[in-house]
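Right after this note come the structures.
Derivation of every value follows stated rules applied to the coordinates shown; laboratory data play no part. Bear in mind that the values here come from a model prediction, so they are computed numbers and not experimental data. Cβ atoms are built from the backbone, for glycine too; each structure is taken alone.
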Structure P
Amino acid sequence: MKINTVQTERLTLRQWHEKDFEHYAMFYQHNLDAKYVGGRKDREGAWRNLTMLIGHWQLNGFGYYAVEEKSTKKFVGCVGLWKSPAWPELELGYWLVSEARGQGYAQEAGRQCIELARNSLKAKSLVSYIDPKNSASKNVALSLGARYEETITLHTHGRHCVFRYF
């Protein structure tokens, strides 16, 4: 089942468009922003990464959404679900542009994605893999009801804490 667009009270979670690339590339140009989501990328690297997200949708019928404010249509980040062959379990992932942080957007979009994983995908489990130094993401996971389970080594991404939702 493919759910291309989801609405929350303040946000629209939607499929990616070509116009999103500039925002996406800007996010990945900053070391502090991109530090915990694969690291800094030049424009070509950002393009390849964005097309990977779109490809995930094509192969799996779900993935990471582009997130925008309903009222302004302003791009605020990326939230969604990921499962690839090397990934141990379905993952809820999220990042926001710096000016959108601290407003509860990650929690609002994350709650919607947890509901999609549970009710639409009928997932047996859902986790977030979080770099041990990323306290902001840990706080989001905890606020969404996840609990720390263990620290594992992820394929090509090193040590990550497993936060389990269900």
Structure Q
Amino acid sequence: MKIIAFGGSNSTQSINKHLATYAASLFENAAVEILDLNDYAMPLFSVDLEKEIGQHELAKAFLSKIGEADVLVISLAENNGSYSVAFKNVFDWSSRIMKEVFQQKPMLLLATSPGPRGGASVLEIANNALPRYGAKIKATFSLPTFGANFDIEKNQISNAELDKELKDVIKSSF
């Protein structure tokens, strides 16, 4: 099984990339590839720019990576209650090439944030919207208060109860 995982942020210190990486490591017998949205940095999408330059090669490359996956593990950053601009821009460029960006791949959809809501707003938005773009969301998980519940040095959830919850979600859904 091949897992493609990424954090929906362009931060070099992305807490969502840490969570996605950890969650992907919990799948048994899986080859895991972690994407970095910085590798897919494109100009801000607009129909005028699309008319001028056509389909962006990085969007094609992103779609190709999604196509290689058996399972997607995506942890979305929440910026002002919604997607980060980095994720939204890759998503926008990609959806103009292929509406079903997520290509009917089973998905574990995650979010975390420094605060106690753990990216709940973006998780709700994505859980409702992404299936219209080919996401087969099998499970969701929110990690609240990242700094208190995740050990970056060990790259794992440090709160035993939340760690068990994520492991149970993966075991029961995939």
Exercise. Quick one: helix-only ellipticity at 222 nm (-39500 (n - 2.57) for each DSSP H run of 4 or more, over all residues; to 500) came out at -12000 when computed from one of P, Q, so which one is it?
Worked result: Q
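Quick check on the output: 26, 17, 14 is semi-axes √(5λ) of the Cα gyration tensor in Å, derived from one of P, Q. Which one produced it? Don't jump to the answer; show the numbers that get you there.
Values: P: 21, 19, 17; Q: 26, 17, 14.
Considering all the candidates, the number was obtained from Q.
Figure out for me which of the structures P, Q the number 14.8 belongs to, where mean count of other Cβ atoms within 10 Å over residues 18-25 was derived from the coordinates. Could you put the intermediate results ahead of the total?
Details: P: 14.8; Q: 23.1.
Corresponding structure: P.
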For this session: Figure out for me which of the structures P, Q the number 23 belongs to, where relative contact order in percent (Cα under 8 Å, 6 or more apart) was derived from the coordinates.
Result: Q
For this session: Name the one structure among P, Q that FRET efficiency 1/(1 + (r/R0)^6) of positions 2 and 106 (r between Cβ atoms, R0 = 25 Å, to 0.05) of 0.60 was derived from.
Result: P
Exercise. Taking distance in nm of label points 7 Å out along Cα→Cβ at positions 58 and 138 from the coordinates of each of P, Q, which one would give 3.9?
Worked result: P
Seminar exercise, completed: distance in nm of label points 7 Å out along Cα→Cβ at positions 50 and 130, calculated, reads 2.8; among P, Q the input was structure P
Exercise. Of structures P, Q, which gives 0.70 when FRET efficiency 1/(1 + (r/R0)^6) of positions 82 and 154 (r between Cβ atoms, R0 = 35 Å, to 0.05) is computed from the coordinates?
Worked result: Q
